[in-house]
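So, here come the structures, one by one.
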Structure 1
C-alpha cells in the first residue's frame, strides 16, 4: 500500500492481536507513535484476551485518550481474570467520570459471569439485580444467579430466583445440532425423539465409562440438589451438546473431524 491511513494501521494491529502476535502489534503501534484511541483499545483488548492483565493495564494507563469501549475492555479484563476488586474500582471511576452508568448491561453481565467463576454470591446478586432492572426478560441472567447460588449450596436463594422467573420470565430450552450429509439433526437435553436415540445414548455411555477409568468426575454443583448423585450425573450426560457429539461419532468414519 503506497499510502496507509490510520484505519489500515489499526486493521493490521487488530489482525496481529487476533492471532496472539502481540509484540508485532505493539511494534506497529509504536511505529505510528501510539496511533489514536482505537489503536490503544485494540492493543488493550488483545492483551486482555490472553489474560495479560499487567500488560493491558500498562496500555490503559499510557493512553492519553480513552472512550467507553476502552474502559469496558479494561474492566472486562479484570473481571475475566478474577480481579473483582479492581473491576469494581474501575467501574467506580467510570461512574465518576460519566463514562458509563452503573446500569450498563455489558459491564454488569461481565461482572456476573466472573462471580459465577469465582463463586461470589454477594457481588453476583448485586450485578444480577442491575441486570434484572435493565433486562427483565433475559432469562440468562436469572439462570446465572441461580447457578452461583447453587454452587454455594444456597438453595433458598435458588428457589427465590426460580419463583421470580415463574412470574413471567421464560427460559427457552437450549438445543444443539449436527449436519450430516446435508441434513441437520437437532437435539435438546434429554432428547427422546431422534430416530437413533438408543444408539446415541449407548455411545455416550461407552464414552462416559471410558472417561471414568481415566479419573473423570462430572461437575454436578449446578444441578438440582433434591436428586441423588447418580441422577445428577445422568442429567449432565444427556446434555444436548453431548448428544450431538455422540451422534457425530456414531455416523462419521473413524478419525474424521466432527
Structure 2
C-alpha cells in the first residue's frame, strides 16, 4: 500500500490581508485576485491523503498536519469580496474549527476591519485599515499574543513597499514587492534592517498570462518551498504539485 497527499476540490486558495500585497486589493475583488471566474458564493477546500491498495482501489482520509490547518471554508459577498473564512484541523477523521476570520468593507468596497478568532489557542486579533492618501495604506493589528503591530504599505510605480514595526520595541521588517509592466508580481524580498532573509519568486505560463505556473520560496538562501500549478480552460487552478510532483 502506498500513500500520497492530494488536494480535493481543486482550488489552491489562500487569502492573507495583512501579510501580502495591498496593491491588488485596492483595485480588484477577491474572486478576481484569486482567479476564480463567474459568480462564486462559497468554497469548501479539503485536503486528503490517498492510499492505494493492492487491488488498485483507493482509500481517502482527511489529511492531518500537526501545525497547519489544512481545511478551509470561504464565503464571499455579492460583489465578490471575502466576508468570512474558517480554518479546520482534523481529529479522528472529523474537522474541528481552529480559526475564523470576518471582514468589513466601506461603501467603496475597501477593507476597513478584519477580525480573527482562534479557538485552538484562544485569542482574538483585530486589524484596522486606513488610507491617508492614494499611495499609502496603514494597518493597526492588535492581539493578546502578538501585542500591537503597525503595517504601512506604500506604492512606488512598479514597486510596493511594506514596513512592519512594533511600537514598544525596535522590531522592524521591510518587504518589497516587484511588478512587471503588466502589473504582475514576479518577486518579493523581505529584509531585517538591510539584510535580505527571504525571497519569493513567481513565474507565469507565458508573457501575457496572469496565471502563475511556478512559485518558489527561499529562506536564508535555502530553497524551502516550490509549487507548480495547472489550469483548466476557464483559467481556474485544477492541480498543484510540489518539487516531487506530489
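What follows draws every value from the coordinates through simple rules; no lab data is involved. The structure displayed is predicted, hence computed values, not measured ones. Cβ atoms are built from the backbone, for glycine too; each structure is taken alone.
Here are some notes:
- Origin of the derived value 4.5 (distance in nm of label points 7 Å out along Cα→Cβ at positions 77 and 237; candidates 1, 2): 1
- Which of 1, 2 yields 0 [helix-only ellipticity at 222 nm (-39500 (n - 2.57) for each DSSP H run of 4 or more, over all residues; to 500), calculated]: 2
- Calculating mean projected area of the Cα convex hull in nm² for structures 1, 2 picks out 1 as the one with the greatest value.
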